[in-house]
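Colleague: Listed next: structures, encoded as structure tokens.
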Structure I
Amino acid sequence: MVRPARFGFNSQTAPSNSFQCLPPADAPSELQALALREFDDLADGLRGAGVNVMVADDTPLPVKPDAIFPNNWVSFHGDGSVVLYPMLAPNRRSERRDDVLRQVSGDGGFRITRTIDLSYRELEGKYLEGTGSLVLDRVSHVAYASLSPRTDLDVLGEFAQQLDYELVAFEALDSAGGAVYHTNVLMAIGARFAVLCAAAIAEQRHRDAVYSMLQASGREIIEISPAQMQGFAGNLLELAPAGAPVIALSTTAWRSLDPGQRRTLERHGRILAVDIPTIERCGGGGVRCMLAEIHLPARV
């Protein structure tokens, strides 16, 4: 997790993110204070649930209003790979920091064997925003991706080739009829379940393909509506501390689910719901977006 130094509304990301709303007339310092409180509540909640949380501090300069969402610029993989991603908004590109990777390797005790840097694709105007653009089935090595201005098919292909993933790409629409900005707001994959807003997927054949892949993996599918997707119900992450799995999501997301959906999700892990309204409203991202999960091997 990256603790923000200058959280705020990012005008460079807003045109492609319908989940992002102009903030009320709060001073920037007030938005920052609210976001910090929400960030700390999530970090504390995760630690209380037994999750090992590493926190890197954002740097005040250059200003990075979305630094709180590190999963867009980096992903960590079980074979020791680290992937760095090309991002659409120029003011997000400085979020990529070598010192954060050194912290993961040094303080965290994880082994990094190679770094795959896809950020050069920014020069081509082609983007892939980490595990925002990608929802990964890390067991079956399947990468699900909704095409959008932030998720380019060519870069997806390069990721799939480098990491040996099968690619399932499709188009999905948000409530305004535009491309869903990130795949991780319409679906999530846990060890034994998947959350999916199938109605957002534009073509029936692509819906069928996604369903078929998820069913073949043996996961229980929890289908959510477009309204629930807009409430961040698809933006959750299963974590694996010692003991039972923890499913982290926002209270906005949890409240949007009906009793049956909640019961189904509760069968798969302990629910950790944290209130992050400022981050959701002004940043346009949820709990999952705040977490860059580490799958690297331990250093021996």
Structure II
Amino acid sequence: MIAVYVLGGLILALALFDRFFPVRAAHAALRMERWRAGLAVRSANIAGFAMPYLEGGDGAPLVLVHGFGGDKDNFVRVSAFLRRRYRIVIPDLPGFGDASRDPKASYRIADQVERLDRFIAALGLGRVHLGGNSMGGAIVAEYAGRHPDKVASLWLLDAAGTAAAHDTPLVRDYLATGRFPLLLKSEGDFSGLMRATMSRRPFFPSSLKRILGRRAVADYELHARILGEVASDSPALEAQFSRIETPALIVWGGEDRILDRRGAAALQALLPHGRLVVMPGIGHLPMLEAPRRAAKDYLAFRRSLDRASA
């Protein structure tokens, strides 16, 4: 009986801490997640931007790139299942997460590709395996098209970058009105963001939702401009490349509302050495919604590459 009271008191204390000290509670939750995944925070200075990144594990470098409005912590949970085999490196892109922001800079896909190239060079990673979600998927795919000798494989999770992927009601509404679930005008909009992006929503402490919502609101003007640049000044992948020969695992959530599943077929046409995995019941963020399954599929993909090269 005493143990029940102690547990109840601990739960109550954590709930009160989460409610009344949201900044400290959110940062504590992020530190715990990173520790469990074996990742440490480091930072690099690239082309005038501070780019914090998470790093952990041993083996061939696997660089993971978040999507629009996301950050390095989007890949923490899936990294817990990968770090024993690979050296995981997850940067915050300039303009997002804890990276620095320059309101006068350009944030087109091509600009972020160049910054990613400088980041990889600064860390001395050599030839890398790349993964990316949404906008991050478009960035790493374009990177492979521009620097095929520097990329060993691609992991594309609901990747943007093709005309077919962008043909959704939410994107069409954005083009007509400027409204988009990833652009937040109030902290309360964060719940709508989660509903739009995830079909299987993982547990997030309320403090973390508040802090992420607060950051997104502060970034509204900059991110609205960045999204406009990405939409209007970043050519589709198929307009730039006829083929990208890099081996690729293309993953698509069957319930993705942000990007259309036809984007997977467009990527397959562009990547002749790509293979597709569709995840039923999953939305736009497979690495957050089903990290164990996403990691299992990726590990199987990498084993197949190892067998082919043996």
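Colleague: If Rg and Dmax of the Cα atoms in Å comes out at 17.7, 51 when worked out from the coordinates, which of I, II was used?
Modeller: Only one of I, II returns 17.7, 51 for Rg and Dmax of the Cα atoms in Å, namely I.
Colleague: Say we calculate distance in nm of label points 7 Å out along Cα→Cβ at positions 124 and 164 for every structure; which of I, II gives the highest result?
Modeller: Largest one: structure II.
Colleague: So if we calculate relative contact order in percent (Cα under 8 Å, 6 or more apart) for every structure here (I, II), which label has the highest result?
Modeller: If we compare relative contact order in percent (Cα under 8 Å, 6 or more apart) over I, II, the biggest value is for I.
Colleague: Quick check: -7500 is what I get for helix-only ellipticity at 222 nm (-39500 (n - 2.57) for each DSSP H run of 4 or more, over all residues; to 500), calculated from one of I, II. Which structure matches?
Modeller: It must be structure I, since only it matches.
Colleague: Work out distance in nm of label points 7 Å out along Cα→Cβ at positions 116 and 180 for each of structures I, II, then name the structure with the largest result.
Modeller: Evaluating distance in nm of label points 7 Å out along Cα→Cβ at positions 116 and 180 on every structure, the highest lands on I.
None of the figures in this text is laboratory data; all of them are computed from the coordinates on show. Everything numeric here is computed off the predicted structure, so don't read it as measured data. Cβ atoms are built from the backbone, for glycine too; each structure is taken alone.
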